[in-house]
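So, here's a batch of structures to check.
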Structure I
Amino acid sequence: VFLMIVFETVFLTLTGALVGMLTGFATIGAVSNKGINLAPLGGDTLQDFGFDPVIYPQLEGSLIIYLTILVILTALLTGIYPALKAIRLQPAEAVKPN
């Protein structure tokens, strides 16, 4: 039961990470050349401090790797707790109504 829950956690984590990275790459690819204009959201204030209200998002390879590892480790750590609780339960107790 423990390994089943951990494998499910790993599968869901990797699937979510893949979908999230593909969505992020597509979004950044779409707006990186044109930029995101923050002026309608109060970005004019940025100009008062010498910043351009248009931002151009970029991704660094090391940041992608770091964040992916961080997400996977966090998911594994949070998946271990329910797995430990599940191995302590008797199957009859788990399905018994309150």
Structure II
Amino acid sequence: MHSIDFALSADFIDPADGVPRQLRFECRYNPTPETNALGGVGQLIAVVAKGARPDNGHRIPISRSGVTFEAIEDALDGWQRWAHVGENAVNLAAIRRRIHAAGLGPI
């Protein structure tokens, strides 16, 4: 399994809990004509990646599993503009809403 990270220098924060997370697309790299050769099929997750935090490594699903990287990219097109709330902060709730609106949310 490998990961495609979104903006490693940014914290993806849901205003409801204030926890800084990283956004990753985790997938098995097995491209086929039906999937994006760059990312394959997998799941968008948010994970706490701060070693000093007691919740380090905690993961939450943002999309359901089995979605293509291309579908995630399409749903999040322009996220750098509409989801940024500060120099290094991104609104995770806005990301989640876009994923749900695209029909890619967890079941």
Structure III
Amino acid sequence: MNGDPRAVWQLVAILAVTQLSISIFAAYSSSQEILSDGACLGGIFGSLANIALLAISILLVVVFGLKSLIHKSQHWAVAPFLTLALTSTLALAISSGAALRCTV
């Protein structure tokens, strides 16, 4: 992956802001009974999307981490994908509240 680090950071920033804002909106609207069916579905599908992004980002962190160990220097892509894994975990924690409200 010989990409531009700034382009990867921009993509990670866009994904992080989007997934966090959607999960916050789903959690807020499900707690306020505003658009509760939409918030319920948003919480469920948002949680599934966050799990998928988390799995992909952890896989990429492991791959680039192993590449860093082999070359004895940190690969530039480790930090952005680790950031994406952390924001996916945070968004999953936030959106799971909205998903759990509609299953109870």
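Looking across I, II, III, the calculation of distance in nm of label points 7 Å out along Cα→Cβ at positions 4 and 28 that yields 3.3 traces back to III.
I have -5000 for helix-only ellipticity at 222 nm (-39500 (n - 2.57) for each DSSP H run of 4 or more, over all residues; to 500), calculated from one of the structures I, II, III. Which structure is it? Considering all the candidates, the number was obtained from II. Which one of I, II, III has Rg/Rh (Cα atoms, Kirkwood Rh), as calculated from the coordinates, equal to 0.96? Computing Rg/Rh (Cα atoms, Kirkwood Rh) on every structure in I, II, III gives 0.96 only for II.
Bear in mind these aren't lab numbers, they're just calculated from the coordinates by the rules spelled out. Keep in mind that what you see is a predicted model, and the values were worked out from it rather than measured. Cβ atoms are built from the backbone, for glycine too; each structure is taken alone.
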